[in-house]
Each structure stands twice: as C-alpha cells, then as structure tokens.
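These are the structures in question, set out in turn.
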Structure 1
C-alpha cells in the first residue's frame with residue numbers, strides 16, 4: 001500500500017487494484033477508483049483537482065513504473081506522460097514543478113510544459129527520498145547527495161534553473177533514511193538508517209540542532225513540521241510517535257542550539273568540525289510520546305492547519321486524528337478505518 005499526504009490535507013492511497021483519496025477533516029472518502037490488474041505504486045494529486053500523477057508497480061502495464069501518467073479522475077483518461085527510462089521511486093507535485101526520483105537521480109520538470117529543468121545526481125535512492133516545500137514562491141528541494149550521509153539543499157524559483165549552486169552538507173555518518181522540510185522551506189529535518197538522532201538544519205544559515213528519538217535503532221518512516229515549524233513529528237517502526245518542541249527556551253539554555261558561523265571549504269561543503277560538536281552534548285528529547293492502538297507503526301504523518309492537530313496513516317489501514325495538548329504534554333486519539341474493499 002502506498003500512502004501519501006498532500007499539503008491540501010488529503011490522503012492518497014495506492015492499492016493493488018487502484019487508488020483512493022480521502023479528505024482529512026472531516027475524514028471521508030472523496031475518490032475510490034479500481035482497475036483490473038493495475039497495482040498503483042505512487043499516487044499524487046494536484047491541489048484538490050481531478051488531476052492525478054500515477055506510477056504503477058513493476059508488473060503494471062497500464063501505468064508503467066518508468067513513467068508518470070497524468071490522469072484525469074473525472075474523465076478516466078490520460079492527459080500526458082513523462083517517461084524517464086528507469087523505474088520511478090518517488091514523485092512530488094506542485095503547480096510549478098514536478099519532481100521525479102529514480103535510483104540515482106532527481107529530475108525536475110516544469111509543470112506547465114512538462115519540460116525538463118534540471119537533474120541532480122544522488123546516492124542510491126530506492127525509496128525515492130526527497131522533500132519539497134509547499135509554500136508559494138521559492139521552492140526548497142532537499143535530497144540525498146552522491147556521498148553517503150550527505151544531503152543537498154536547492155532553491156528554485158518560477159520555471160528557471162536555480163541561480164545558486166545547491167548547498168551540500170554532511171547530515172549523518174550512515175545513509176539518509178528520511179527527510180522533511182517545513183512548509184516555508186526554511187528548515188530541514190534529517191534521519192539516518194540508525195534512526196536514533198534527528199538533525200534540524202536552517203536551510204539558509206545552516207544552524208543545527210539535534211534531537212534524541214531513542215537509544216535503540218529504528219526505521220524512521222515519516223517526519224513532519226508543524227505549520228509554524230515550532231514542532232516536529234517523527235514516526236518509526238518502534239510503535240512510538242515522538243513530538244519535539246523546536247522552540248523550547250529550556251532546550252536553548254541547555255545548549256541544544258548554537259549560533260556560530262558556518263565554515264565552508266572550496267566546494268561550499270558545510271563542515272561539522274570537532275569544535276562545533278561540543279555543542280551537541282545535550283540532545284533534546286520529545287515532549288510527547290504517542291502510543292497507537294492496534295500495535296501500529298511505520299505511519300505517515302502530517303500536521304493539520306494548526307500545531308495541535310496531527311494526522312497519521314498506517315500501512316495496516318488505519319487513520320488517526322490526534323489532538324495535542326502541549327501545556328499538559330498529553331494527547332487524545334480518534335481512530336478510523338481506511339476502507340479499501342470497494
């Protein structure tokens with residue numbers, strides 16, 4: 001099952017026999033379309049329109065896995081295609097750009113003309129790892145660099161190539177497992193395959209904070225900033241959802257953030273020197289830990305229109321609405337079943 005939230009607060013679900021689209025609040029089915037022998041591996045929707053991006057699984061002939069099909073759900077026909085010759089592992093869709101991930105490349109296309117804008121080489125990327133900001137104007141794109149543990153941050157505007165070279169920085173020692181970017185594109189969150197430490201970067205000044213998810217290794221399945229970028233949600237296979245306060249005055253006083261100037265080498269790489277690492281002796285811990293019913297894990301997450309509402313979708317077919325009380329560090333959960341039988 002493929003699960004994806006959109007900035008317009010929709011849940012897109014790709015299944016073995018089609019796709020479903022749900023509204024988040026209130027939670028209700030908007031679209032449920034079935035195909036004979038057409039397993040959907042990726043589905044994205046443009047705003048709240050009837051235009052979808054579909055990529056099939058490897059064995060799907062109607063929607064090839066090396067092609068994005070722009071599909072009219074209203075008319076049930078193809079509007080256009082972008083074929084890249086290799087299996088597509090990830091898609092991000094905006095009104096101005098389309099971002100396609102393959103095993104070793106991120107390709108950016110102009111949405112209006114479906115024309116190529118720029119390509120970025122990446123480290124092995126079988127899960128289509130990338131993050132794209134949702135606000136209007138400058139677009140922040142974050143993706144794995146060609147070297148393990150490094151990322152690049154690129155900013156695009158309009159339909160033109162970026163004017164500046166993407167920022168390259170070392171985020172972790174091991175391979176990158178999960179990325180997130182705030183709605184405004186100013187903040188980036190990264191996690192490695194180990195999953196114990198989450199790092200927060202400022203996409204412009206590259207200030208860094210470190211968050212401690214736990215001591216045991218975990219697969220980070222999803223991360224999301226709140227609308228104001230004041231909080232970060234982290235989901236994993238550990239059956240615990242963590243909520244971090246990114247503006248905690250207590251954390252700042254204990255040295256979790258720092259305000260030194262960044263050092264660059266000749267290639268513009270950001271170096272985390274030993275001198276800077278001394279600022280990381282204090283690792284911020286989550287203020288709220290959420291345990292889901294049904295022993296659920298590996299969820300996808302997104303905040304609602306405010307910081308206190310969180311939505312989760314699990315690969316087992318459950319949808320959760322969580323109301324967060326930051327003053328008491330408590331929460332309440334409402335559970336719905338994602339109906340995939342039709």
Structure 2
C-alpha cells in the first residue's frame with residue numbers, strides 16, 4: 001500500500017480535473033480497420049464518456065498522398081442511447097481514398113482528447129505490411145520497425161515520417177530502428193515504392209511515445225505511475241491508467257465481458273445473440289499513449305482470430321494465470337474457472 005497511497009491521494013485531489021477534462025475513456029471504434037475491398041463500406045465510431053457526441057470532431061491526421069480533407073463521399077451521423085456516438089461513414093465509392101490516418105477529438109474544460117487510427121489497404125492489394133501497425137514506447141526506449149514486402153517490384157524503397165521529407169538513411173531497408181526515442185520521433189511512418197505513394201497500397205504504422213521513462217509520469221517525470229493491469233498504460237502527464245477496450249476501473253482491474261466496453265461497461269458493440277463475438281472485427285483505439293488494439297479475446301489483421309488457450313485480453317497479449325490450466329481461462333476477461341494460480345489474485349488473476 002505504500003506505493004499506491006500517494007497516487008490514490010493524488011487522484012482524490014485532482015480527480016475532478018482529470019475526469020472533467022482529459023477523457024481517458026474516450027473510445028474510437030475502427031470497423032474494418034483494414035479496408036475489406038473497394039466495394040465494401042467502412043466506418044469510424046467515436047464514443048465520449050460525457051454522452052455528448054455532438055462535440056466530437058473528425059479529421060484526417062496527415063497527408064499520406066491523399067491530402068488532408070476527409071474522403072469526398074463520407075457522411076457523419078449521431079447515434080443516441082445507449083452508445084451516444086458520432087459516426088464517420090465511409091462508403092465504398094471512396095475506394096482507396098479512405099486509406100491513411102484519421103482521428104476524432106473532443107474538448108472538455110479547455111483540454112482536447114484526441115484519438116488517431118489507421119485505415120490500411122486490404123491484404124489482397126497491399127504491397128507492404130507493418131509487423132505492428134501501432135507501437136507504444138517510453139522516452140529513451142530503443143524502437144524497431146519491421147515491414148514485410150508483400151509485392152516484389154524492382155523499385156527503390158522509401159520511408160517518410162509524418163508526410164515529411166524522405167528519410168535517406170532508411171532507403172531500401174525493411175527493418176529500421178530509432179535509438180533512445182523521443183517525443184519528436186512519434187507519428188506516422190510510411191514505407192512505399194518510389195513513385196507509388198499515391199496508389200495507397202503501401203505500409204503505414206504509428207509510433208506513440210510516452211513523454212517519460214517507463215513507470216514515471218508528470219511534467220518533470222518525477223512521479224511514480226499507478227499499477228495498470230490487463231494491458232492498461234499509464235498516461236505520461238496525468239498519471240491515470242488508459243485502459244484497454246473491455247476493461248475499466250482506476251487500475252483497469254475490472255473486466256466488462258463479451259460485447260461490452262466503456263467506463264461503466266454500458267456500451268455494446270453489436271446487438272444479437274452471439275455475445276462473445278459481438279466485438280469481433282472492431283479495432284478499438286483509446287487516447288494516447290494506449291494506441292489501438294483488437295477487442296478482448298481477438299487478434300489478427302482484421303481482429304477476427306480468437307486467442308489461443310492460455311492468453312486473453314486485447315490482442316490476446318495477456319497471459320492467463322489459472323489454477324486449473326489454460327483451458328480454464330476466459331479468453332475475453334482472463335477470469336479462471338476454478339480460481340487463480342498460486343500467488344495471483346484479482347478478477348482476471350492479474351495482480352501478484
């Protein structure tokens with residue numbers, strides 16, 4: 001308790017400021033984050049915890065060969081209870097102009113909370129594939145990018161950062177690195193064949209950099225982060241846990257269960273009988289420094305592959321700790337049929 005108490009007191013003193021302004025529960029749902037085909041629709045849905053979707057704004061984050069305007073045929077809708085969302089509908093007529101980086105943002109009390117997501121080309125036409133489309137690093141970490149060449153062409157390979165000049169030192173390299181990363185390294189990275197950037201079939205990835213070393217937060221990075229369970233990440237300025245989709249609580253210790261997300265686990269992905277599969281194909285994005293992941297229980301390029309036994313949570317990255325073995329673990333929540341392994345406690349057997 002000695003470690004948690006100062007953080008708890010901090011929340012008591014500052015909770016109205018943090019909750020009233022920075023919206024750690026602001027959520028973006030990227031349905032078909034990988035564009036399925038030129039004849040299929042795609043959409044982005046953003047949900048604010050304050051229940052005022054009219055304040056949410058959409059935009060294109062950077063120019064990756066398509067300009068900064070939203071695709072020409074996109075439409076925006078407001079969705080009422082129980083979700084209270086703003087939807088950016090991207091019809092098939094916009095084809096590959098839907099490729100790139102998009103964001104939604106909401107402002108409360110003068111503080112803007114922003115979430116960025118990627119729309120990637122379908123696997124059938126992509127020329128490059130990022131090994132990890134979303135990478136989260138702490139200040140000072142060494143970062144590695146890896147692109148897979150899907151289509152072999154006799155053309156030079158080029159990289160750009162945030163639509164800027166070509167990164168000459170990375171020419172013709174699929175695997176690149178940034179030693180001792182800083183905030184200025186954060187952003188969108190593109191890998192493409194020279195002369196084919198405007199075809200919108202190249203690889204893009206997003207690097208998110210926490211402004212502090214691991215385990216620290218604050219303007220001077222001199223405060224200890226609270227424990228964030230189930231894959232949650234400590235915000236580098238406010239010190240709150242930004243939780244994965246499907247988990248909530250001050251330390252992300254509470255699991256919502258299938259087809260549910262949000263601060264009170266009151267938002268649903270889809271209506272219907274197949275509750276455990278309701279959030280499949282939904283890519284969820286949270287405010288930085290979390291980034292994006294599949295819903296709990298799923299992984300893969302279109303978030304449709306179920307976790308293997310022994311793993312659970314967003315992108316199936318959390319190991320189970322069940323007394324009765326991996327088959328006793330719920331792939332969505334991490335809860336164990338028969339209790340936790342020795343030394344582990346909590347709803348998802350995640351606390352040691």
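Name the one structure among 1, 2 that P(r) over Cα pairs in 10 Å bins from 0, in percent, for residues 91-218 alone of 13, 46, 32, 8, 1 was derived from. Before the final figure, lay out each step's value.
Values: 1: 13, 46, 32, 8, 1; 2: 12, 39, 32, 14, 3, 0.
Value 13, 46, 32, 8, 1 for P(r) over Cα pairs in 10 Å bins from 0, in percent, for residues 91-218 alone corresponds to 1 out of 1, 2.
Can you rank 1, 2 by mean projected area of the Cα convex hull in nm², for residues 171-234 alone and just name the one with the largest value? Spell out each step's value before the answer.
On the way: 1: 4.0; 2: 6.5.
The maximum falls on structure 2.
For relative contact order in percent (Cα under 8 Å, 6 or more apart), which of the structures 1, 2 scores highest?
Numbers: 1: 9; 2: 14.
For this comparison of relative contact order in percent (Cα under 8 Å, 6 or more apart), the top structure is 2.
When distance in nm of label points 7 Å out along Cα→Cβ at positions 211 and 283 is computed for each of 1, 2, which one produces 1.4?
Numbers: 1: 1.4; 2: 2.7.
Label of the originating structure: 1.
Any read-out appearing in this document is the output of simple, stated calculations on the displayed coordinates, not a laboratory observation. These figures come from a predicted structure and were not determined experimentally. Cβ atoms are built from the backbone, for glycine too; each structure is taken alone.
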